[in-house]
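Rule-based calculations on the coordinates, nothing more; no lab input. This one's a predicted model, so the numbers in the text were calculated from it and none came from an experiment. Cβ atoms are built from the backbone, for glycine too; each structure is taken alone.
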Structure 1
Amino acid sequence: MLANVVFRYENSTKFVPYLGGGAGGAVSMVSATGTDTDTVFAYQAKTGVAYQLTENVMLDLGYKFFSTAEQSYFLTSPFKLKDVYNHFVGASLTWKF
């Protein structure tokens, strides 16, 4: 779960660029000879642009970087995973009703 802040630049065009970030925690799970979970610090940064198709519909193209701190697991023997980094590029369609 992350708490996020997003800044949107509302302007006279149909394009709305945005920039944001957040911090919180992530729960990860490893399943091998058993199952173990770890809750660690996580953060993200995101940017993109939304396009107003109609009064109620927006098309969004964005990039998000997500990362977690080092994770520790204790299944049959202790082991650690270094920081996890994830890059995501995606599109979304938002409908306001």
Structure 2
Amino acid sequence: MKYEYAKSSNLAGVGIWALGYDSNSNQMWGSIEDQFSIFIEGDLNNDNIVNVVDIVQLVNTILVNGFSSSMDLNDDLVVNILDVLILANIILDR
């Protein structure tokens, strides 16, 4: 209920503290991530927009870095023109 209140009130964020009773549990952090993380397929630069900037970043990865698992859109362990075509289709379908 607290997360829903924060989201519906457009609050800038939420916080938690454990004061030692959490026994190093990551459960609360996972819950916050589940509630507030936004995954947008094709958003390679994490700006919450899928556009030509993501294609430029993908092409730069192909030309300079060679491989980045986050850029491998078809999960074939190769970042290449096929990933660019997939990203272009994602953009065109929006």
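Structural remarks
- In terms of FRET efficiency 1/(1 + (r/R0)^6) of positions 17 and 33 (r between Cβ atoms, R0 = 30 Å, to 0.05), the structure with the greatest value among 1, 2 is 2.
- Computing relative contact order in percent (Cα under 8 Å, 6 or more apart) across structures 1, 2 gives 23 for structure 1.
- Structure (1, 2) behind the derived value 0 of helix-only ellipticity at 222 nm (-39500 (n - 2.57) for each DSSP H run of 4 or more, over all residues; to 500): 1
- Read-out distance in nm of label points 7 Å out along Cα→Cβ at positions 25 and 65, computed value 3.6, structure in 1, 2: 2
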